[in-house]
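Each structure below is given as structure tokens.
Every number here is computed from the coordinates shown, using simple stated rules; none is lab data. Since the model is a prediction, treat every value here as computed from it, not as a measurement. Cβ atoms are built from the backbone, for glycine too; each structure is taken alone.
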Structure 1
């Protein structure tokens, strides 16, 4: 879907600012996820009588039924609104499962052999390393700072604030696209470096208020970097390989996150969350320089 959006935008708006368009779209995605998360917590309370009324149902069955309805609506909307125009010629030449091995090997080979693409993929892996280290440990760290653990609203507020902060970061990227666009790679270097620095400062917060402010600011910085990175990546990769390379990039983020979860999780257990996040922040800031090699 992301690849289709980029191709259709470039086709309909040649020469326009892709970074601003991506940032604008990314404002709404976290907001939608955040709203759905809140709704998913409210529905079981509203469906408390469902188990008694329908045999075999639980209070969470309403969530599953609503999800199925929304997925069905999404499928209908995609079939009506999404028209695949960019690849009709390639589809005629070869498509389906038979072409999958060739498409995958070709895209992965390009991602490894092309220096620019490889460095961008590497930077995504380190981003996943830093991001997953925060997601893994923020709840245990917040629990240490909350005096009364019955005040669970604090966890809910931080979880909802996570999505709101990402949207704010993307909004700032959209509003400041002209400033960022002067040199996206230089901007990315500074933004990624800032995220690592904020993570180090966050790791040593001893009060809940300071922790919450820096935690939300960190995710705003993450959101600020999303569209510049995606714009640079999509401007460079070949159109016919876009979808596969974007999937490959997502895999690199998850791989970096897996390494981060294992190493930072071990470090947190042996030396504490403070030390683990400090190490993750230093890695994130240090490898922000990967953009400088492009």
Structure 2
């Protein structure tokens, strides 16, 4: 009788423990697997608001503020796919631009608009082995277009989700080359990480979504012939990923961006600009199939 009671107590204890939050949670495979015939439209909006700037050249220096707004709308038309990854696709640059307002102390504000040389153009991208090749559709690329195309080492964005099923309460880290592709940056020498945490599953606008919180700490550089740019991000955000389509319906990020630009100006010397201020980023993804 004593043995029977002990066994019953043991089974009841196990049953109680497995009813606690986190035990036996349903797992979700959130990793995107693309197929030929799918089109992914990604819209990204970035804004750096009233950042403090310091500009110096030799013994001269000045301070001011900087506001930067950029927008990018890309469509990825998947032609060929294998094991859930694209092998051939067209990328249409529907929008790709940025606007800047630079205010130096005591000077008239400087406004600048910059449109990507690839705006309203389409690239054909194919993968051979581990390498991607990209070419402009319909014309020979200009030197400016070639410069941008050459930065597309891997034109397909990295996936936030890990390559294994996850449950509510799980966390993971994105680093290295995948982190650079995930944020869609042209930076090199990327250092840092993105920490992701699976918060919960909710219904949002009629779609079951995994809510993933992220913390980003990243630094990187971008170097051209006479210019070196170092960028640091420290931010937090949320992503709402469709459980069925496995795309990020909406991602939001906010934090602080610090930029240091060093530019060699012929006959004038080195100009240095340091900028630091709050930024926001929002991205949405939709998927259609033909």
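Tell me which of 1, 2 gives 43, 26, 16 when you compute semi-axes √(5λ) of the Cα gyration tensor in Å. Considering all the candidates, the number was obtained from 2. Structures 1, 2 were shown, and helix-only ellipticity at 222 nm (-39500 (n - 2.57) for each DSSP H run of 4 or more, over all residues; to 500) at -3000 was computed from 2.
Among candidates 1, 2, the computation of percent of Cα pairs over 19 Å apart, for residues 44-107 alone that gave 61 used structure 1.
One of 1, 2 was used to calculate distance in nm of label points 7 Å out along Cα→Cβ at positions 36 and 276, giving 2.8; which? That value comes from structure 1. Looking at FRET efficiency 1/(1 + (r/R0)^6) of positions 164 and 220 (r between Cβ atoms, R0 = 25 Å, to 0.05) for structures 1, 2, the greatest value goes to 1. Could you tell me which structure in 1, 2 was used to calculate distance in nm of label points 7 Å out along Cα→Cβ at positions 28 and 68 as 2.8? Source structure: 1.
One of 1, 2 was used to calculate FRET efficiency 1/(1 + (r/R0)^6) of positions 148 and 204 (r between Cβ atoms, R0 = 41 Å, to 0.05), giving 0.75; which? Here the read-out was taken from 2.
Work out which structure the value 19 belongs to, where relative contact order in percent (Cα under 8 Å, 6 or more apart) was derived from one of 1, 2. Structure 2 accounts for this read-out.
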